[in-house]
Structure P
Amino acid sequence: MKVVIIGASFAGVAAALEVRKKQSDADILLLEKQPTLGYIPNGLHLYWENRISDLKDAYFITQEQLEKQNIRCYLAAAVEKIHTGQKTVDYLYHEQEMTLAYDKLIIATGSSQLSQKMCYSSTLIKR
């Protein structure tokens with residue numbers, strides 16, 4: 001079974017590790033648009049509270065640790081389109097358009113701290 005996970009922050013990595021526990025023979029691939037993975041959601045607060053000395057310490061896992069568990073991770077891979085009928089994902093990786101087939105898809109793209117509605121309203125007020 002091929003499992004594609006979009007997003008390699010806390011939720012995406014946790015999903016990959018859980019799939020690995022339950023499906024030892026699964027082909028697991030994480031697609032992450034950022035150049036890093038495994039950022040602790042509360043990392044900035046830990047830094048401000050002096051609980052970590054450097055933001056580099058706000059990551060809970062490395063790509064190498066995932067690869068040891070046979071979990072592949074493509075960093076700086078921007079998903080462009082999902083074709084649910086064909087079970088494929090189109091993404092940009094190193095400026096090349098790629099397509100990846102999957103059996104199971106997990107979307108773990110996270111959230112935004114700011115409301116898009118709020119940002120739009122703020123723009124209107126400034127005018």
Structure Q
Amino acid sequence: MACPLCGGEVERQTRTYAITYKHLQANRDLPGVYCGNPDCGEGMVEESAWDEVARVKAELKAEFLGVMTPDHIRQMRVHLNLSQRKAGQIFGGGPNAFQKYETGKVTISQPMNNLLRLVAKYPELMMELQR
């Protein structure tokens with residue numbers, strides 16, 4: 001296969017990709033097909049690798065905003081023994097809110113972040129929310 005930009009030969013490689021959000025940055029190795037011509041640098045990252053990019057970007061955004069990361073939200077929900085749907089009913093945000101929080105499609109708000117932290121620390125508060 002030839003490079004669409006320069007005509008050079010492309011090859012499967014893994015290259016480091018800088019993922020940024022505001023002033024924060026994380027580097028990840030992403031598999032793809034890249035041009036072997038050092039003057040070109042053209043490449044196509046594998047589609048499945050973009051999930052990793054989205055996950056890291058969501059983590060950086062959460063760090064910047066000072067809220068929980070998607071993985072931390074999932075861990076808290078599981079610790080409270082709640083399904084995503086049930087967590088959305090109890091804490092608000094709708095039936096799909098926690099699916100969106102946990103995949104990083106939506107960043108958790110500061111008030112929701114605070115509420116989850118309080119309930120994780122004081123699980124008895126969940127009884128009040130279920131009334």
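If we compute distance in nm of label points 7 Å out along Cα→Cβ at positions 38 and 78 for structures P, Q, which one ends up with the highest value? Can you show the working numbers first?
Details: P: 2.6; Q: 4.5.
Structure Q comes out on top.
Have a look at P, Q and say which one yields 2.7 for distance in nm of label points 7 Å out along Cα→Cβ at positions 6 and 70, as calculated.
P
Assuming 10.8 is mean projected area of the Cα convex hull in nm² as calculated from a single structure, say which of P, Q it is.
The read-out comes from structure P.
Kindly point out which one of P, Q the value -13000 was derived from, the read-out being helix-only ellipticity at 222 nm (-39500 (n - 2.57) for each DSSP H run of 4 or more, over all residues; to 500).
Q
A value of 17 was computed for relative contact order in percent (Cα under 8 Å, 6 or more apart); which of P, Q is the source structure?
Derived from Q, not from the others.
Quick check: 1.00 is what I get for FRET efficiency 1/(1 + (r/R0)^6) of positions 14 and 62 (r between Cβ atoms, R0 = 30 Å, to 0.05), calculated from one of P, Q. Which structure matches?
Working: P: 1.00; Q: 0.70.
Here the read-out was taken from P.
Here, each number is a calculation from the coordinates, and none is a lab measurement. Just so it is clear, the structure is predicted and the values come from calculations on it, not from any experiment. Cβ atoms are built from the backbone, for glycine too; each structure is taken alone.
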